[in-house]
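Just so it is clear, none of the values below were taken in a lab; they were calculated from the coordinates. Fair warning: this is a prediction, and the values are worked out from it, not measured in the lab. Cβ atoms are built from the backbone, for glycine too; each structure is taken alone.
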Structure I
């Protein structure tokens, strides 16, 4: 039996998970329209390859990946591209972004999918297939999986599948493991093959007995390399660094990636999508989404990417008294600017909020230096010091106190007796530092361009002066040559006159 380890801190908030695990995964009907953002992943947005009025089939490429860190976008069903325009998306700013508006035709007609036997392909070929299938991390970060695999190739000895799902309310991974465990394991085999990993650990919190049982049955034919490990239920035990610590006792150094210590971690839903992409040639068109909170039937739906949130909530039966919508969990999720924004590849949960479920926060009081935030911080930071530095806008000091190691889990805010929104201060400080860094880079580039322009102008002046001087020397040489040529003639004329 594997020895488990502990990470620093952690909390035990109410789970609120049982409400949405009473029923099997539901298949909602086709929405009236799909709003498909071209930016659904970390990195560069995909480039549209369709035009308004185009008819597309389910699974057809509509957005080509641009740059190294990017991912493809596909049509979730068959229909007509009604528009390519800016639409409000799931972002705290509420700002719009470029989206394709797809009107379904109701036929749900597929493109021809190319199935693959993964062992007959090279790891590089499989990575490219995942890139063009639009497979990204579905645990929340939406980092392109092909890039993550590239960074881990020839380095990773241990592949970790993250089935912890530690945040309250969210149960999409739990229900996925219960119902589709064999496919998840086959996806893990594909990822392990690409990485040439020697060991696969599947970490699941002990509050998911049905998922644990299903996954243990699924790995029985995968050999000793696969191991389902039951870990204690504690938030944020599903964080990548925290899960690695619990399973291996290794710590990812500040500013480093897990691959640099021989480990790579993928969400169980990502492994499932990798299986569909390689084995069946199906791009990432849908995902399991928990719809819970102030609804009549909290449950998990297999929803198409681009489905408007309000249409999915309607399937769960929204109750009176709602006062907002949260995408993600209550700890790390975000309040949506509108219920009409679309689901994206990172949308794992929609919580319909109400005052009863989420009462207004009490007034903020001054920090009393109780150090409770320090005790629960899973990254072992000094949250109260980071708070003072952020509040005073002493961003340099905040960086020296490892501000960017903060995973914004909200544990510090959860236990703060003064009800200080600590995470908001950290996000503010991070955004200010990033903005100032960007401004410095822009200023440096502007200075470099100015200096190069000055150098170019000076060089052109010098070249012009050199050309003029050369021209004058040539003219003088020609004049002297002409004078020398004329001298014998002049002497002959003189002699004739004499």
Structure II
């Protein structure tokens, strides 16, 4: 192994192996831009460690040479949080080789995994153990647990199970000086001072690199019921949500909202999509699960929807009669983001609001955006059950992409000012990255920002961990 005073790249090669330090432009190019193609930088090198000890040694080498580090998971983020800057001096550290299950404790209902494991692989590992890991995202085949932890990812099952933060019991992390924080405890009660793992969840790699985590598992669902529901308004959708909560309690896993336009986009760009319940202004996608194999879940859902029709909360509904039909209904929702990308330029907003405030926000936001950008098209969908909306703006048909995207700053200010006015957050589940760094200072209180800066200074005094992100 190279000595501490050796040049950085040979030292890194001695730690992880020469084949796992990438420097050729063709090799590092996939790590230098984000999924949306909005941010592009230049990396000095891409390093792929295979163990926590190697991560520790890599970070120590970078710290001793003052080299900034950009942790990167599956690189599916939407805020530029895992992209190097343009200076060419940052080292990208990706844990894709650290993708193993370390332990499954069925009696404790936990699984310990390395941070480079793709989310879908964790779901499969849980299923193999007869259990269920509920975090579910459109990018689950590519995104990694480390990335999910770094952004406190949400997804479609937050209504019942919570965000990644609620699913995490313990973590292992490498600090900015190379020390390892050993907090891989599978405890649901641990009242021993500061809960240090919470600092790293949602920190987007600015405080250290999470290398492993203990995640909660749940009984596998054996009965499921899925329905696509046409509703006359968002207010009626919220009334339906309350009705379903009362009838199904914690068996209600997901409650998604979709406007008519995003649903039409999904169908347009994905031929073969389910064609049903067309011609309504709003739709809800409802998912209920039960771990009992003979639970009369479909009957309970059908009965509740029937009462909602009588109360004029629902116009029409279609309940999936098979697993394949349920998957086709979910595909309508999950394909919206890709369909919007194919449709053309779009300005995205990942916001959260008190559920009760959503109708008033939409009324104000729609009017303000259409007045500012005539001809634009609103793409509104998201997780109504937990108040998280993807409130996006597509350009007019045939609009020049560059010209339309020049409106992003103005559109963001309109939306985020209204979100703040209605008691919400400008980032619900995508993080801050570099895209929303200015918004954090604008909308967080000065005290909150000061405390965040103090934590950053305490854990990363040299500022080498993912500089330019979040703060």
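Tabulated values for the structure
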quantity: Read-out FRET efficiency 1/(1 + (r/R0)^6) of positions 245 and 309 (r between Cβ atoms, R0 = 41 Å, to 0.05), computed value 0.75, structure in I, II; calculated: I
quantity: Which entry (I, II) yields the derived value 76, 56, 45 for Cα extents along the principal axes in Å; calculated: II
quantity: Ranking I, II by mean count of other Cβ atoms within 10 Å over residues 133-140, the structure that comes out highest; calculated: I
quantity: Structure responsible for 1.7, with distance in nm of label points 7 Å out along Cα→Cβ at positions 13 and 341 calculated and labels I, II on offer; calculated: I
quantity: If FRET efficiency 1/(1 + (r/R0)^6) of positions 141 and 213 (r between Cβ atoms, R0 = 35 Å, to 0.05) is computed and equals 0.75, the structure in I, II; calculated: I
quantity: Per distance in nm of label points 7 Å out along Cα→Cβ at positions 93 and 413, the highest-valued of structures I, II; calculated: II
quantity: FRET efficiency 1/(1 + (r/R0)^6) of positions 109 and 173 (r between Cβ atoms, R0 = 25 Å, to 0.05) - highest-scoring structure of I, II; calculated: II
quantity: Identity of the structure behind 45, 31, 24 (criterion: Cα extents along the principal axes in Å, for residues 261-348 alone, calculated), options I, II; calculated: II
quantity: Top of I, II by FRET efficiency 1/(1 + (r/R0)^6) of positions 69 and 157 (r between Cβ atoms, R0 = 30 Å, to 0.05), largest first; calculated: I
quantity: Parent structure of the calculated result 17.3, given that mean projected area of the Cα convex hull in nm², for residues 189-444 alone is the read-out and I, II the choices; calculated: I
